[in-house]
Structure I
Amino acid sequence: MRRREFVALLAGAAAAWPLRMTHAQRVASPVIGFLDPRTPEVVAARLRGFRQGLKEAGFVEGENVAISYGWAEDQIERLPSLAVNLVRQPVAAIVASGPPSAFAAKKATKTIPIVFLVGTDPVQLGLATSLSRPDSNLTGINILNSELASKRLELLRDLLPRVSRIALLVNPADASLTEVQTKDVNAAAQSMGVQVEVYNADSSVQIDTAFEAMNRERADAVLVGTTPFLNGRRVQLAQMAAFYRLPAIYAGREYVEVGGLMSYGSNIADAYRQVGVYVGRILKGAKPSELPIVQANKFELVVNAPTARMLGLTLPASLLNRADEVID
């Protein structure tokens, strides 16, 4: 071979090498499935938390890991097919937001690791047999938001000592969460001597209808249940409560940030950060059975002072002293 041809051959090989390596690196990057019943716009803060957790574990989206999103856009019935699509890609792990997503992912695969985030006891739900040592391909985070429903009722009572009629707004399509919350709230209400009326809503129109009924039936306050659907409608819920001048309490600070009166629950963004950390550990070789289900142990009370003033409410010092943050 002539020297000139040999040099040209080497140059061509060198030019092609980075492209081949880039392609190989891209193919080698693991793919995470992200299954959520809502739309991406309403979970932006949660996604930031999830990506932060991944980063802490050494993974950055677009660099050494890819994320394939399955958004049900408030149509829970779409979750099973979205889960199957993620499994077929295939993905290295699946993040499942809420019980409907977790059950859809669980049905779709018995082998791909699933990291869920739920608001009630996953053992009670049937997603795990043990918190300390999950015995299947599922593990995750329990933020306990459903189990705090009775505590939210107590906070409403602290704010409104003379309250007698509480409206509980739930999403009937999310039966597992609704059942737990309704049971706990009714038990707490009975001990307080408070009457609870349950209102169902699984669409924007039904939310409007429910608030009209609350107003007509003279509810004193409303406790908004914790479901992914209602979380995705937090602006509408805050506006409807303000329109009908109904004091309301919610599970997460996101409601208060858009005008809701007060919230009590886990820091959701941080919980998603923990999900990201767990997924990162799985990508490094950990098995779900080696990762205990995390129980949230820090809860925050957030109060919106301007909303209280708009409703003509005086926030008692006892409530303000307990608040982790007062938005003013």
Structure II
Amino acid sequence: MSRTRATVLFLALAMLGGGGEVPGQTFQIGIVDFYGLRRVSAVEARQALTFKEGDTVDPDDERLAESERRLSALPGVVRAHAGLVCCNAGRAIIFVGVEEKGQAIMHFRAAPRGTARLSADVVKAGDEFVPALIAAVERGDFGEDRSQGHSLNHDPATRAIQERFVSYANRDCANLRLVLRDSSDSMQRALAAQVLGYVAEKQSVVGDLVDGMSDPSEDVRNNAMRTLLVFAEATPTPTRPVTRVPYRPFVPFLNSPVWTDRNKAAGALAELSKSRNRQLLNTLAREAIASLVEMARWKSKDHAEDAFTILGRIAGFSDEALRAVWDRGERETVIGAALNRH
């Protein structure tokens, strides 16, 4: 995704979170939260940043990249990632991820170099989708229906584009799979991962999307994981069986230094753990407990809830009991119980 498109999407999300309080393209930072810190202290990490809570920032602000460079220069740090996210009480959140030496390192496949490209009408629909979504968000119309295993927005203009995605996905399924796997254009791969979510036979593309999770582009990974998450949220009917989405590929992403990786993985695993599959919960406790704990402690409640929910299931809480604890603001009760269970 280009910086320009990233800016546009962030603006759409800012409006979603009450962006009327935030003028223009500059946002006040409400929260700076960290993840991945094991040996490096939060004090050290915060001192390396070139911004702080209360400052103003825009999505293209060079201070984000400079902070990544300064954090990566700290002893014991392999790399860092600063992600600008919307929103908390109308103010921006910056999630700062650190990958330390000795921790599990994320490895992705080499960038493909193929010449496969999407059809012109698919690209046109993708280009039209973002401004349509922004216009809907500006009107406060951002609801969506995921019951069929793909997203259909309430806004008529956005939904009309998504309905074209349904047509294109079933017409071009083979080419969409080829583009996702082989195209040298990361934006086309990301759009292919989005449009593949609209195929009628969703189970047939699960493997392609899981492969897309190993893409070197975080935007491709984000779209692939989101598509699989929406598959998992579908409402089963006699004519629409549940799509089987494997949980295992998502688990390593809870330890990623990239915020979108963690965000989508936590969302998917919160959905997939509804069944209380003990093998899944044991795997999460064994491989990602520290990451889940730090995410559950994030200041932004909206972004902490999925990790909190997973921890509660590891600890054996019912979802009803979890909701009550969450509403009382007693996160540490669940965190402590999950750590003790682990």
Structure III
Amino acid sequence: MRRLIASRLAQSLFVVLCVTTLSFWIVRLAPGQPFSYTSSTITPAIRAHWRAQYGYDRPVGEQFVRYVASVARGQFGYSWSLHEPVSQALRDSIPRTLLLAGTSLALSLLLGIAVGVYQARYPGSWADRSISAVLVFFFSLPDFWLAIMMLLAFGYWLPILPAGGYADPVMHEYMGGWAAAGDVAKHLVLPAVTLTLLTAAGIARFQRAAMLDVLPLEFVRTARAKGASEARVVWRHALRSALTPIITMLGLLFPLLIGGSLFVERVFAWPGMGLMAADAIGTRDYDLITATVIIGAVMVAVGNLIADVLQAAIDPRVRG
């Protein structure tokens, strides 16, 4: 197990280094420059002064060396669009993105596994075919389109939930502990449900296929022959073996949630890392863009590491 973790950590470090290099160079090769989208009343001389102040007038190779050295010290530069260090902006936004992605991941796993197991128990039935059609429908939807439809349906047409934001902009700071938590939870519902519907559909399809492979196996028939109830056979014996593909899928789910949160946060004005990255791209805030990409890569690497460790804990064959 230690060798597995050490190997995955080394791979993750290499991936993060590659992402850092690529993101730094690609963002500078893209059209547009910092301060290009500021007010038209700002003179070119002032823009040139700002570029010199932030070091953007230096050779790109020198900028890269300086930036990598800064990242190695835990500093990600300064965000000129937010007027604060990038590390401070990340400390404010990352917990909100993790709250959204973590909630969506937990709900997706619970819903997807439950639906997949139910379908596998009644394969070919009317319920199985109907649920499969619904799952394919949600799985095929673009995330931004579903987010807009959810916003229109429950934020405007049937306004039972907040249309966007992280909390009530006026009353939240005056609320007590439980009231403040409830306020955040109400604002979390729409973006979390949107991501959950998109992700749970894929999990349910994988879980159904895995259960159909496991249910005919000999150890399942043996459990039935010993008199175990069907629910015990399915949920305790068969499901444990059928969870391996889902755990492997966790390494892919987390990147999807992090990437999908960019559009969902944008639609619902959820002040997380995705919304901050979208705004940074619009303003060409180089340091902020690169930092969000790096942190996203670190989150993906950590998610894959956790998935590998869980898979090794369940299946000894992958431990090496």
- Task: Taking mean count of other Cβ atoms within 10 Å over residues 80-87 as the quantity of interest, name the structure among I, II, III where it is greatest.
- Result: II
- Query: Where does the value 0.80 come from, among I, II, III, when FRET efficiency 1/(1 + (r/R0)^6) of positions 104 and 240 (r between Cβ atoms, R0 = 30 Å, to 0.05) is the thing being computed?
  - Reply: III
- Note on the structure: Comparing relative contact order in percent (Cα under 8 Å, 6 or more apart) across structures I, II, III, the largest value goes to III
- Item | Given 3.6 for mean projected area of the Cα convex hull in nm², for residues 184-231 alone, calculated: source structure among I, II, III | I
- Taking semi-axes √(5λ) of the Cα gyration tensor in Å from the coordinates of each of I, II, III, which one would give 46, 20, 18? I
- Message: Given -14000 as the derived value for helix-only ellipticity at 222 nm (-39500 (n - 2.57) for each DSSP H run of 4 or more, over all residues; to 500), which of the supplied structures I, II, III does it correspond to?
- Response: I
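Read-outs throughout are calculated quantities, based only on the coordinates presented, and are distinct from any laboratory measurement. All figures in this text were calculated on a predicted structure; none of them were measured in a lab. Cβ atoms are built from the backbone, for glycine too; each structure is taken alone.
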